[in-house]
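Given below, in the form of structure tokens, are the structures.
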Structure I
Amino acid sequence: MPRNAALNMQLDTRIEIETPEGIDMILRPAGLVSRALAFGIDLAIRGALIGVFYLFLQFFDKLGIGLGAIVFFLVNWWYMVLFEVLSQGRTPGKRALGLRVVHDDGTPIDWSSSLIRNLLRFVDMLPLGYGLGAVTCLSHPRFKRLGDLAAGTLVVYIDRPVTRPVLPEAQPIVAPFALHLDEQRAVLGLAERHGELSSARIQELAAILAEPLRIPAGKAVAQVNGIARNLLGPR
């Protein structure tokens with residue numbers, strides 16, 4: 001195997017999974033830095049929630065102390081679990097960083113898996129400041145901490161949905177002949193940049209495409225936009 005190919009395989013951390021329906025799905029495991037930032041956001045939110053409750057419970061004297069202990073337990077133990085299960089694997093921190101937690105096969109996380117990975121969070125915190133969890137995450141090819149290994153879970157990036165490019169308004173026009181792939185890319189590329197370039201530059205580039213596309217140079221801009229609209233299909 002060529003050296004560059006082997007290096008690319010090591011650097012490419014994407015995981016390709018085939019669903020039961022026969023659809024290939026690509027997962028991109030999240031690294032330590034993004035996971036740590038997401039956890040920091042969630043930690044700040046939990047701290048704020050507990051602080052607000054404590055301010056209110058201080059008026060209840062001894063009863064407030066007991067209720068405060070219950071609130072502390074519930075927030076620290078169930079915050080992560082509830083958000084992971086009920087919000088498609090996304091706590092507020094993960095959502096802010098574009099992350100979610102899923103099973104190893106890409107399916108949504110369930111109650112048992114979320115409970116296991118969060119129960120073992122206290123082991124990952126040893127000996128101090130998530131030291132064990134950080135070492136495990138950095139040494140694993142899929143950046144898993146001990147909780148993920150036990151629960152069979154994976155923290156991945158959420159891929160943004162593919163959106164159709166915005167083209168200028170134009171009447172769809174069928175090209176004079178069947179366009180090759182590179183010609184289709186050139187037409188669509190120019191139409192997509194219509195809002196970024198000056199009118200003079202658009203006309204200049206359209207004129208360059210006029211000859212190979214066999215369209216009148218004087219109407220090149222409108223013709224190119226029309227062909228692009230036809231290539232993209234109905235909205």
Structure II
Amino acid sequence: MDEYLFQHFTQYVEQVHAGAEYQTDFRLLAANLGIRVRPSQHNSLVWGEPPLITLSSSEYGARQGFSAMHEVAHLLLKECGAEAELLHHFGGFEEAAPHIEAWCNHAAGLLLLPAPLLQAAERQYGLSAQTVLNLYEAGAGRVSLGAALRRLVYADSQRRLAAFVSTASRRVSDLAKLNIALPFWFADPLPCGIPAAAEQQKTFALGGSEGSVMRVPKRSLSLGLLVAER
């Protein structure tokens with residue numbers, strides 16, 4: 001149920017965003033969708049006619065932009081019926097909340113890194129670590145590396161791939177995968193078959209997958225992508 005519902009939700013987000021011409025400025029998107037936006041002490045969605053998003057006055061710039069898109073995602077989650085299904089499936093709000101928040105974080109990434117941007121990056125770099133880095137940089141500080149890698153990994157439910165972030169000590173600090181088995185997980189050391197990252201992307205083979213890895217500029221982190229052979 002979760003996988004089907006997740007795809008239903010993300011497809012709805014993409015459909016609504018396309019209807020708004022993939023607007024990435026949260027105020028313009030909110031206006032297009034008939035959502036009021038007001039400053040407040042905290043971020044929230046107030047369901048009503050019209051709906052209201054309140055944004056914390058302590059946040060600004062890129063952080064405020066992500067928070068606003070997260071609240072837009074809450075509205076879309078409710079509109080498409082996915083929130084009610086999650087609440088029913090998990091038996092209540094407390095149990096469903098971690099899943100709701102994770103889905104809305106992912107949807108915020110969809111709204112900030114829309115389909116045309118993803119498609120352009122893939123045309124230029126293919127399925128690679130460079131594509132994730134391109135998305136991250138295109139986000140201009142509004143999205144995390146985690147949001148960028150999930151944007152690529154979950155874009156097509158038929159793909160078999162994984163993306164990861166690793167520290168300077170080669171420990172996995174973030175990871176997303178789809179339809180693929182991996183020989184490592186969160187906090188694990190990277191296998192020896194994955195080469196040390198450099199400024200220029202390196203390619204490699206690991207088991208039945210083709211991979212790429214590169215350093216993230218100005219950060220002590222590396223990005224990697226694995227694509228299973230068909």
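Annotations for the structure displayed:
- Entry that produces 12.2 once mean count of other Cβ atoms within 10 Å over residues 124-131 is calculated, selected from I, II: I
- Largest in mean count of other Cβ atoms within 10 Å over residues 60-67 among the labelled structures I, II is structure II.
- Among I, II, structure where Rg and Dmax of the Cα atoms in Å as derived comes to 18.3, 56: II
- Answer label among I, II for the case where Cα extents along the principal axes in Å, for residues 28-131 alone, calculated from the coordinates, equals 42, 33, 24: II
- Identity of the structure behind -14500 (criterion: helix-only ellipticity at 222 nm (-39500 (n - 2.57) for each DSSP H run of 4 or more, over all residues; to 500), calculated), options I, II: II
Taken together, the values in this text are just the output of simple stated rules run on the coordinates, not laboratory data. Predicted model, so just to flag it, every value in this text is computed and none were measured. Cβ atoms are built from the backbone, for glycine too; each structure is taken alone.
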